[in-house]
Structure 1
Amino acid sequence: MSYAKGGKQIEKLIINGGKQLNGEVVVDKAKNSILPILASTLLCPERCIIHNNPDYTDIRNMCHILADLGAGVIVDGDNLIIDNSTTTKYFIAPDLAKVIRSSIFALGALLGRFGKARVSYPGGCDIGLRPIDLHLKGLRDLGVDIQESHGLINCDASRIHGGEVYLDYPSVGATENLIMASTVGKKRKTIIHNAAKEPEIEDLQNFINAMGGKVKGAGTSTITIESVDQLHGTIFTPIADRIIAGTYLIAGAMTGGEISVVGCEPYLLQALIDKLIKSSCKVDTKGDKIILRASGKRKCFGFVETLPYPGFPTDLQAQILTMATICRGNSVIRENLFEARYKYVPELIKMGANVVVRDRTAFVSGVRELQGASVYASDLRGGVALVLAGLVARGYTTVNDIWHIDRGYRHIEQTLSELGADIQRI
């Protein structure tokens with residue numbers, strides 16, 4: 001096995017397009033839930049066990065951060081065992097922070113555990129500026145002293161207090177950081193207004209409460225946290241990954257097959273299901289199972305704009321745009337969250353897609369077919385969109401730089417092969 005600079009594996013996916021996908025996918029647990037949960041284990045000086053670890057590279061990187069801070073991290077089958085009784089550091093090394101955006105979640109947890117923290121600006125997918133000013137403003141409103149210099153953020157929470165925080169925008173990361181910073185310590189009550197409503201935040205609340213915390217209101221725009229003296233260890237199973245579930249539903253819709261995704265509550269994907277039905281797909285639900293039957297004639301679904309939950313998720317924007325490239329008619333996609341999330345579009349155009357991007361809006365005219373090409377992933381969601389394009393393209397498609405995809409999908413080629421795709425990793 002050879003490695004590129006930074007330890008990334010030099011691997012690619014080769015796809016022979018045109019195969020119909022059929023079958024069932026059991027959805028892995030949610031990356032965007034597990035990452036803040038892992039960060040929140042810093043608040044607890046005892047052992048926590050996370051069931052059904054999907055072993056995405058982002059999760060490995062977060063575990064590296066915890067280990068560097070002094071935690072004991074053990075992988076036991078598909079269980080993650082985190083023991084923060086030995087954690088002593090409150091400084092996240094810049095070389096670890098730069099590879100994963102979610103390193104910033106540890107800021108609130110470190111403040112809750114040690115009363116101080118030093119972090120660098122986080123890395124991750126190159127999809128825009130993604131400023132953390134809302135995180136810092138919220139912490140300052142709670143009395144945290146924050147000094148920024150030379151790319152480092154130094155925080156002192158010795159005077160942290162409760163109170164009401166009003167977020168200018170319902171930021172997921174800011175909401176989660178404020179929850180973690182307010183969970184442990186001297187008796188105080190914190191209320192977050194205009195909080196993000198994403199289901200992953202509710203999962204974080206459930207995990208913290210399982211450790212003995214007192215958080216309520218997650219899933220609504222107002223979250224209340226009453227601090228406790230100390231948390232205890234727990235065993236927890238995170239929710240399923242709604243973005244992975246949506247990706248495979250779109251794959252079924254694009255290839256004209258019948259796909260069932262199991263383990264994800266349908267209401268979490270209602271915004272996507274609505275677009276799939278408009279595109280002539282039949283969608284049935286039964287418990288935590290979503291069954292999609294695609295017709296041979298895909299129609300355009302009109303207008304899509306990304307919004308905070310329960311709106312259409314930005315993490316499915318690239319996938320739905322890729323589907324639009326082979327739907328009859330014209331579609332318009334507006335990206336409201338990240339200004340640089342269309343970097344994958346030139347690669348789709350190489351495959352014959354008709355897409356014009358103006359600022360944050362993409363205008364898509366469906367074409368009869370895409371053609372295989374050698375394309376490059378520039379981020380996680382854009383990378384998986386290129387895989388979807390390869391599934392329906394005529395001839396062979398090579399998707400390079402797939403380490404981006406491995407950040408949030410486990411053995412994607414294996415899952416797609418089991419559904420009938422002709423795909424291999426080399």
Structure 2
Amino acid sequence: MIYLKVSFLMDFENFLGKRVLLQMIPFGIFLVLLSGNFVYSASTKTKVLLGIDVLQKENFESVKGKRIGLVTNHTGLDSKGKRTVEILKNASQTKLVALFAPEHGFRGQVEHGMMIADEKDQKTGIPVYSLYGKTKRPTPEMLESLDAVIFDIQDIGTRFYTYITTLAYMLEECAKKDIELIVLDRPNPITGTIVEGEALHPGINHFTAYLKVPVRHGMTVGELANWYNRTSHINARLKIIKMEGWKRSLWWEDTNLRFVPTSPNIRNLEAALLYSGIGAFEATNVSVGRGTKKPFKLLGAPWMDGALVAERINFFRVSGFKIKKTQFTPKQDLYKGELCQGIEVGVEDKNSARSFDLFVHLAVILRDYYPDKFILRWEEIERVTGSKEFKTWLEMGHSAETILFLVHERAAQFQETVKPYLLY
């Protein structure tokens with residue numbers, strides 16, 4: 001195997017010309033290049049311009065002369081790492097007058113489920129209205145005197161991650177007051193090509209289960225806003241500042257962008273990918289590793305036999321994962337201070353890994369081996385799975401393969417219906 005820095009060769013080719021470059025490359029290496037049998041270096045990554053980058057590139061034309069509010073948190077950064085807040089504050093073309101923060105707070109440091117109070121941004125002095133405190137919707141008073149609201153938060157591609165519900169609520173409230181909503185688009189870090197789970201059942205409505213999309217929705221925040229605005233007839237004045245250079249097939253590590261932990265327990269891309277499956281166990285009495293160094297990579301309980309569960313899940317050969325037995329003691333959250341036996345999940349092949357499939361297989365194993373100890377809180381299970389039938393499927397003793405046959409079919413149907421609303 002020969003390792004070549006392909007982008008360097010391309011740049012050098014542009015400088016010297018193809019003939020000179022080819023004369024410099026030994027014939028054996030040239031044959032390897034032609035065969036495609038080489039490894040790309042990190043420098044082959046695609047340069048992606050985020051929505052905030054494009055807004056700057058266009059000299060803030062979309063917000064010129066407007067008083068704006070900004071829905072953001074610590075993930076609101078341009079591709080160079082500068083805060084969107086500071087960029088807009090310093091832009092002479094517009095006036096930033098209000099900030100809005102989602103779950104986990106303006107700085108992204110508050111643990112899940114903790115209510116957050118209003119505050120002021122210490123650097124700019126601009127008021128920060130909490131959308132995860134006394135209210136989860138912006139009030140008419142918060143929106144008073146605004147000409148437009150900008151949304152710039154990094155999502156992770158899972159329906160029950162609450163940032164997209166905040167987006168939907170803001171879209172609805174802006175529509176009521178005829179205020180323009182501008183979404184600065186960002187990548188779906190786990191690609192825009194894979195959809196998992198069924199679309200949320202119409203009868204389920206909760207802050208963690210709001211948009212009628214599958215568990216792993218396969219859209220960017222801009223596409224979600226476009227789809228919701230049009231299919232639910234919100235009729236908001238919506239403008240999406242599209243990215244440049246992003247393609248649906250790209251994983252985050254292909255974008256040349258630095259990943260910022262999106263919340264206290266989504267610390268890396270592996271956790272983001274696993275969240276749509278392992279995160280669903282938060283609707284049960286199984287720990288997902290909160291309070292450890294590996295949240296959403298661990299699964300366990302004091303009553304579990306990690307060796308047994310690892311052996312059974314590996315027997316089913318769920319593609320894309322490497323699973324081994326482990327034990328851990330959470331320092332907080334469920335089973336705080338108790339020794340838990342369980343499994344550690346690693347992603348071996350992200351392209352074939354289907355985290356929701358893993359959830360279904362594990363849920364069936366725990367149902368079969370721990371019928372008196374494994375507890376599913378069914379109302380919450382409905383929210384994370386999106387299904388009114390999942391309870392029936394489990395209680396009737398259906399196999400994981402039978403359940404997933406139905407789920408895969410419904411995911412594919414949704415993937416077809418959403419195509420007219422995609423932007424990339």
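Any read-out appearing in this document is the output of simple, stated calculations on the displayed coordinates, not a laboratory observation. Here the structure is a predicted model, which is why all the values come from computation and not from measurement. Cβ atoms are built from the backbone, for glycine too; each structure is taken alone.
What the table below lists for this structure:
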| read-out | value |
| --- | --- |
| FRET efficiency 1/(1 + (r/R0)^6) of positions 174 and 198 (r between Cβ atoms, R0 = 35 Å, to 0.05) - structure with the largest value, from 1, 2 | 1 |
| Structure responsible for 20, with relative contact order in percent (Cα under 8 Å, 6 or more apart) calculated and labels 1, 2 on offer | 1 |
| Structures 1, 2, by distance in nm of label points 7 Å out along Cα→Cβ at positions 78 and 150: label with the highest value | 1 |
| Origin of the derived value 3.0 (distance in nm of label points 7 Å out along Cα→Cβ at positions 238 and 326; candidates 1, 2) | 1 |
| Top of 1, 2 by percent of Cα pairs over 33 Å apart, largest first | 2 |
| When distance in nm of label points 7 Å out along Cα→Cβ at positions 46 and 382 is computed for each of 1, 2, the largest belongs to | 1 |
